[in-house]
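None of the figures in this text is laboratory data; all of them are computed from the coordinates on show. In this text, all values refer to a predicted model and were calculated from it rather than measured experimentally.
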Structure P
Amino acid sequence: MSGSMLADKLNTIVSGWDDLTLSGVKHRVSPLISEIENSVDETLFKSFMIEFECVKMECIYGDRDDYTEMVKNDFLTVVKNIIKVLG
């Protein structure tokens, strides 16, 4: 998949971000992980994976409180950084 196609897919997810649950975000982004890894540098990918792991843990152990929203927003930040890099 080209960088622009990946950016388009991520932009589609971001455009509906407010309507998605944290689990919904995880399920939409997870199929793109290998493409993200192949499209960005190692530092950005590691940052992405750290935030993705937080999302996974919050989906399992979280209780849909303010912390859940903070995890979702932190993940949004790294996804937007990936989009910016893909340009």
Structure Q
Amino acid sequence: MYDLRQWLFVADMNYSGSITISDVWLWVKWLYFYPGDGFIYFLINQIPNIGQFLEITYNSYGSVLSGIGSFFAWSIAISMIGSMSDT
């Protein structure tokens, strides 16, 4: 299978030849789903038996599973940053 996730940031996310307002939403999605997609990548490549059992494939990038994982990862990161600034 081929990994479809674009792991490196590219300003022209939709490859239209120029940076437009359409790219801004793609930047937000790319950044938000990064932690969840990383977890999916880990399951597929490092623990393939679990990934196969859960029917997780490269097509799972940006899915509900990725979104939930990203939500928790970003919540933890933001709360840690917030707790460091309170001291």
Structure R
Amino acid sequence: MGLEFRLETYDPQRVNLEHELRKLPEFLNIENNGNLNLTIDGKEIAVTVCVDDGFVYVVQHVTCRETDAILGLLIRKILTLNDHVVVSDFDL
């Protein structure tokens, strides 16, 4: 299924990642069960992001520089409003 990560921080809701992701040109207007999907080619889903009570889950369906950059943007955005983020591999 790709690479799966769990980003842990104090308050992921305060960061409002959903709003930030919707501003990216890669955002696809496909939301399933609270998941936000992003694409790099306009057709296939490359990254899925899900924010819940204490974690942000990121699935890179395609592993490439662009999806690595999206993961980096998420981490940087979290760090703008929280003083830590723990990134770990995760099996959904």
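Assign the value -8500, calculated as helix-only ellipticity at 222 nm (-39500 (n - 2.57) for each DSSP H run of 4 or more, over all residues; to 500), to the correct structure from P, Q, R. Matching structure: R. When relative contact order in percent (Cα under 8 Å, 6 or more apart) is computed for each of P, Q, R, the one that comes out at 29 is Q.
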